[in-house]
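Some structures are shown below for you to check.
Bear in mind that the values in this text are calculations on the coordinates, not laboratory data. Worth saying up front: this structure is predicted, and the values here are computed from it rather than measured. Cβ atoms are built from the backbone, for glycine too; each structure is taken alone.
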Structure 1
Amino acid sequence: MSELVLINVSGRDKPGLTSEITGIMGRYDVRILDIGQAVIHDHLTWGILAEIPDATQTSPVIRDLLFCLHALDLQVRFAPITVEEYQQWAAGRNRACYIVTLMSRDIQAEQIARVSAITARHGLNIDNISRLSARPSLNRAENRIACVEFSVRGKPSDLELLRADFLKIANEMDVDIAFQEDSIFRRNRRLVVFDMDSTLIEAEVIDELAHKAGVGDQVAAITERAMQGELDFSQSFAERLSLLKGLDEAVLAEVAQSLQLTEGAELLISTLKALGYRTAILSGGFTYFARHLQRKLGIDYVYANELDIDQGKVTGKVSGTIVDGQRKAELLLELAEREHISREQVIAVGDGANDLPMLSQAGLGVAFRAKPLVKKSARHAISTLGLDAVLYLIGFRESENR
């Protein structure tokens with residue numbers, strides 16, 4: 001009759017440990033039911049759930065392991081596991097699995113304590129905790145981004161309440177917390193679509209143009225109300241655009257050259273391209289500036305509004321269909337079809353109320369540095385970090401970018 005034994009080993013890591021330990025087990029035809037290892041600051045924690053085929057061989061196996069591990073200056077603990085305990089544990093692996101991503105400028109113990117308290121309160125057990133970001137500097141001022149990922153398992157009774165709890169502590173601690181199902185699509189996204197203004201770039205282009213035209217305050221006020229969701233986008237867009245009538249075409253190039261990319265935008269796009277992702281700008285702004293970004297960043301697709309120019313002057317109108325919120329959502333689906341992927345494989349990132357339709361259509365919709373209404377309505381939000389934090393939501397590890 002076989003016997004189940006849980007073996008936990010800890011100590012300073014060194015090459016060849018796994019080979020030596022499993023080599024001893026191999027001599028007794030031991031079956032491995034589960035195995036895991038973690039190394040922090042060269043300190044190893046290593047575990048195996050083993051089935052020893054003949055219970056009479058358990059003592060010799062343990063004896064040989066003890067001799068070996070003592071010689072290697074490692075600590076070990078053995079614990080017998082009953083068949084009932086194993087079956088109960090194995091059955092639990094069939095429960096739904098979720099990923100909780102904690103992102104901050106610097107990870108603090110209180111942040112992890114509060115995140116893990118919420119998972120426990122909602123009946124989720126933590127299976128694994130991993131650091132996705134690079135190792136931080138001891139000089140806190142040098143740390144720009146930090147990320148820890150929790151793999152949790154269970155059946156929360158109220159997902160919306162769980163998300164609300166995470167949003168509440170994220171706001172209180174000035175961190176970003178994402179919660180998503182660990183499905184086959186999470187690490188298999190293929191297309192990322194972006195809003196442009198206040199997402200890929202820091203500014204709202206129409207506001208910049210308005211300043212040049214001497215109507216900055218008027219346009220900015222309308223823009224703010226539209227972004228908050230207080231005004232219909234198409235109506236507010238036409239109203240703002242009309243105020244630009246007569247602006248010299250030369251100003252467009254001047255503004256384009258002054259546009260500042262959002263923190264992390266360049267790194268995000270270059271990494272996505274290296275990983276084989278397709279990218280697109282779906283903007284309620286203007287194609288002139290979207291094309292400028294396309295050339296600079298290597299964006300694959302651009303859809304925005306075509307600013308009408310007559311005899312070197314802005315007419316205050318656009319040609320063609322206005323790219324509003326609904327049109328963005330339609331374009332997202334059209335691009336997914338063109339790329340022969342499902343919408344679950346699309347990531348959408350935006351900051352305004354007119355981005356909500358496309359965020360809801362995407363498999364992963366991210367409200368980036370968004371207004372409160374948008375942040376509350378979107379399923380995921382990044383508010384404290386740069387745009388490259390999106391990479392952590394697809395499980396990207398900093399070590400993969402070396």
Structure 2
Amino acid sequence: MLRLIRSESFSSSWSSHSRRAVWARTVRAAYSSMALGLEPSRLEIQRAAQLKPKPDPSELRVFGKNVTDHMMSIEWNVLSGWGTPRIHPYGKVSLEPHASVLNFAQSCFEGFKAYRTPSGKVALFRPDMNMKRMQTSAWRATLPEFDSDAMIQLVKQLVRLEKDWVPDMPGYSLYVRPLLFGTEGTLVVAPPTDAMLTVICCPVGPYYPEGFKPIALYGTTEFIRAAPGGIGSYKLGANYVTGVIAAKEAARQGCVQNLWLQGPEHLITEVGTMNAMTVFKHPDGTVELATAPLDGMILPGITRDSVLCLAREHASGKTKIEGLPDKFCVSERGISMKEVQEAAKTGTLVEFFGTGTAAVISPVNRIRYLNEDVHIPTGPDGMGPVSKPLWQRLVAIQTGTIEHPWSIVVPE
């Protein structure tokens with residue numbers, strides 16, 4: 001039997017809350033190997049007594065506004081580990097005013113989609129990648145770890161129950177949002193002794209319901225999104241609230257979203273909450289798809305990874321994508337706004353776009369940078385010659401039109 005001996009030899013200069021914080025860390029470390037993990041076999045399901053009417057497609061234009069009938073919640077405690085997973089009617093979460101998530105933003109989350117396939121089944125897109133990223137985010141926020149495979153099994157059960165909420169229309173899907181947050185009531189800055197993991201689902205429509213509309217970006221130089229050694233590469237709640245003020249400034253400048261620029265060279269990092277991709281044409285005719293490297297400041301986006309994988313398969317000849325040029329390469333490297341500006345002037349800038357779960361691909365036609373406009377080519381349908389074939393291939397995989405290991409069917 002494990003015994004913990006609490007030392008009373010702390011320096012008298014330490015305050016009581018400092019001693020408590022150290023003790024909490026000691027207890028957590030000691031019990032981590034004993035605590036219960038996530039157990040899908042313990043799942044309890046409480047069905048809603050009355051189901052809500054499904055929203056009209058026109059009501060799904062506001063992303064994440066509508067929620068399904070049920071949600072999942074799992075409590076965690078440092079001594080007992082993960083509790084019983086519960087699927088129950090959607091409802092509010094009760095928290096103490098001094099809960100660690102409210103005071104110290106101790107939370108991380110994910111977002112992925114379930115699609116209706118041509119055969120009528122429901123499939124999740126790369127949930128394993130989202131769970132892997134959520135694990136690293138939880139580590140960064142000192143939140144409890146969990147078994148990714150067990151979590152995916154539980155999510156499948158929730159989506160199976162809510163399968164009628166998965167729209168059967170092109171461009172529509174069911175957005176799945178897992179959220180992990182500290183619930184311990186304390187004003188001590190320390191790993192929480194209590195936490196909760198919830199999952200909700202939202203039916204969503206196409207990001208561009210009337211066709212692709214290229215957006216204008218404002219090159220943000222007065223704020224930064226991330227710094228070396230910071231939290232830029234983790235999907236934490238604290239990583240997003242700081243971007244709201246930059247988005248407001250972009251709107252004031254007549255732009256839809258901001259473009260995060262890093263350091264004195266104004267290196268391109270991300271487009272709002274999306275990864276950024278630039279396409280150049282070189283003198284020998286090679287078309288280069290370039291994006292910032294995962295240097296600790298860039299979020300490792302699942303859509304980013306998917307686009308790069310498909311592009312590299314085309315470049316290597318493994319799986320050719322119709323519409324992409326034969327002389328094609330993929331780079332993860334630093335890209336400065338000066339390089340983009342010069343390429344636009346010389347005609348070697350092919351296109352610029354963002355990638356993310358919500359929009360999949362978002363084309364850009366203008367960047368407002370240091371009081372000047374950098375104009376970016378787009379096609380008649382709003383997309384570019386590289387983004388369009390990649391988008392078509394990716395959406396075909398997501399919706400099950402093309403069979404692919406990334407598409408995970410939910411058991412009926």
note = Working back from 20.8 (mean count of other Cβ atoms within 10 Å over residues 103-110, computed), options 1, 2, answer is structure 2
task = Could you figure out which one of 1, 2 the value -11000 for helix-only ellipticity at 222 nm (-39500 (n - 2.57) for each DSSP H run of 4 or more, over all residues; to 500) was computed from?
result = 1
key: semi-axes √(5λ) of the Cα gyration tensor in Å from the coordinates reads 39, 28, 19; which among 1, 2   = 2
task = Rank structures 1, 2 by FRET efficiency 1/(1 + (r/R0)^6) of positions 143 and 215 (r between Cβ atoms, R0 = 41 Å, to 0.05) and report only the one at the top, that is, the highest.
result = 2
